[in-house]
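Just below sit the structures, each encoded as structure tokens.
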Structure P
Amino acid sequence: MSTFLQQLALAAPHFVLVVLGYVLAASGRWPRAVSEALAAFVFGVAVPALLFRMMSDPSRLPPFEWRLLLAFFGGCLITFVIGRVAAKTLFRLNGVQQSVFALGGIFSNNVLLGIPLAKAALGDAALGPISLIIVFNSLTLWTLATVSVEWARHGDLSIAGFLGTAKKVVMTPVIAAVLTGAAFGLTGWKLPTMVDEPLGLIAQSAAPLALIVVGMGLSEFGVRNGWREGLGITVVKLAVQPLVVLGLAILLDLPPLERQSAVLLASLAVGVNVYVMARQFDAMQSPVASSMVLSTALSVVTTPLALALAAG
């Protein structure tokens, strides 16, 4: 119980920033253009600066751990299957809807919530394992969902669709920052002080601004429409996925830092990319929006609980 309370105390101030962002946007005094511009800065500058700076210095990173990827993405695959079965049996959804439902159960808000919470709860050392998962996360999970949807629609797979997804993922600022930072780190060079210190100053703004952006984004969604399916997605995301990932992490005997990092990301709220996917495939938009709000609110308690279980 003391471990849970400790994790809750560490996470609570960060969720206060989420509430602050929500209140600012809901007040009507900050137009949507402000939140969009702030989100663009966080995704395009602040978080990439943080990740590039960290990845450019191998001394800041823990050793590569393949079991981390196996535990996390193996857990995602198992949870995805559970999500599809639940969507079919409990809510009678069709194949495309099942795919979006299941994606909501495995795609976390890794960048905006994961990075700030990892720094607070696990320290800067956790950013190495977190970054490793983030690099593969979008490509792996978007591909899984795309394959599932295409199979539901046409009964076959599209190589062109996979390549298009891969290109989009690699070109996103966050992934590009991790990859280029890692490439620079392999050279053995050090960033010049005139570059390293400004990056460090920008990186300091990443965590608080990211959390405010989450709150501003949530103010655009409600929970009334599709709340039953949204609640189902939330249960899969906040309960099933963390437990499955934790089980695999224990089975694979992951070191404590990697185990807690994987469980932390698995326990986070539904990511905004799921809503993007829902709009792209014109399915489950209201339930996904509901799940984003519900899972963010409930994760104030469930994420510290999952971390306490992982620590134990």
Structure Q
Amino acid sequence: MSLESRPLLALVGPTAVGKTALSLGLAQRFRGEIVSADSRLFYRGLDIGTAKPTAAERTVAPHHLIDIAGPDETVSLGQYRRLAGAAIDDVLARGRLPILVGGTGQYVMAVVEGWGIPEVGPRPALRAALERLGGAEAARWLAALDPAAAARIDPRNVRRVVRALEVTLVSGRPISELQGKTPPPYDVRIVGLHRDRAALYARIDTRVAEMMAAGLLDEVRRLADAGYADAPPLSGLGYRQLLAHLAGETTLDEAVARIKFETHRFARQQATWFRADDSRIAWFEADDSAGVIAYVAAWLEAQGSRGAGERG
């Protein structure tokens, strides 16, 4: 299958901007299937607080990489890239359009740019020994083994220096070599959605209120009672604030206000991440679904054998 017949559409933008609704419309229009690139959706039981697509929404189009791990597990970036590649290839093999959807910039770009991600698990004993060296000595050792990595890692960031050494020593290859980029075998188009900041904040606040009304506090309580309070996924927005409330550290009103405030900040960070890659992203107002559909249709039509006309 040629590159031209292996299209991959990515839909990005900040939380609550409207990606879910548009992705469903695109999937219906272009016989697509949705591959999640939202790291918050990987974990079973974290449903309300992650705005996970509902059962009804998942009947509109097949979804991939949702509910793939338990709350006490972690899905690394390297694992995700491998799983996403397999899901995309499966969708393409069935003659359908993969639509990579999410606001987690690293996860999207790892796929569309073909990031090399070392899959070297932690080695606690080795890591402890490296940490005992001290930051300055660890940085000197890294500079000797991998000058390219040492040049781009702040030597004061001991955690990153130690991790680079750990990967290099375990794999036998410099981490900078392992982290290279290999263009993936897809014809990629990235569509970005944006909204006026005030309108986006209003949507976020409405969503948080709807989550609370839907039982988010009960969801957090159930997860905590099941022993997951300290699990990494529960450090995410909505969960950590309500865990603080359940621990008696804040009132419920304070916790909800904090969720809104921190989600506003998170949305700004997401927008900044994607705006740094403006040259690759076709930006649309979030309500301009017609414009996005026309853009995607023109791209697919230009591919000839995988044109929009064949998708029906």
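Ranked by FRET efficiency 1/(1 + (r/R0)^6) of positions 119 and 135 (r between Cβ atoms, R0 = 25 Å, to 0.05), which of P, Q sits at the highest value? Don't jump to the answer; show the numbers that get you there.
Details: P: 0.90; Q: 0.45.
With respect to FRET efficiency 1/(1 + (r/R0)^6) of positions 119 and 135 (r between Cβ atoms, R0 = 25 Å, to 0.05), the highest-scoring structure among P, Q is P.
P, Q: which one has distance in nm of label points 7 Å out along Cα→Cβ at positions 207 and 239, as calculated, at 1.7?
Label of the source structure: Q.
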Which of P, Q leads on distance in nm of label points 7 Å out along Cα→Cβ at positions 7 and 231, largest value: Q
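Can you rank P, Q by FRET efficiency 1/(1 + (r/R0)^6) of positions 127 and 199 (r between Cβ atoms, R0 = 30 Å, to 0.05) and just name the one with the largest value?
Of structures P, Q, the maximum of FRET efficiency 1/(1 + (r/R0)^6) of positions 127 and 199 (r between Cβ atoms, R0 = 30 Å, to 0.05) occurs in P.
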helix-only ellipticity at 222 nm (-39500 (n - 2.57) for each DSSP H run of 4 or more, over all residues; to 500) derived as -24500 - corresponding label from P, Q: P
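Have a look at P, Q and say which one yields 27 for relative contact order in percent (Cα under 8 Å, 6 or more apart), as calculated. It would help to have the intermediate numbers written out before the result.
Values: P: 34; Q: 27.
Derived from the structure labelled Q.
Match the computed value -0.18, -0.78 of log10 I(q)/I(0) by the Debye sum over Cα atoms at q = 0.06, 0.12 Å⁻¹ to one of the structures P, Q, and report its label.
Details: P: -0.18, -0.78; Q: -0.24, -0.93.
For log10 I(q)/I(0) by the Debye sum over Cα atoms at q = 0.06, 0.12 Å⁻¹, the value -0.18, -0.78 is produced by structure P.
Coordinate-derived values only; no laboratory data. Bear in mind that the values here come from a model prediction, so they are computed numbers and not experimental data. Cβ atoms are built from the backbone, for glycine too; each structure is taken alone.
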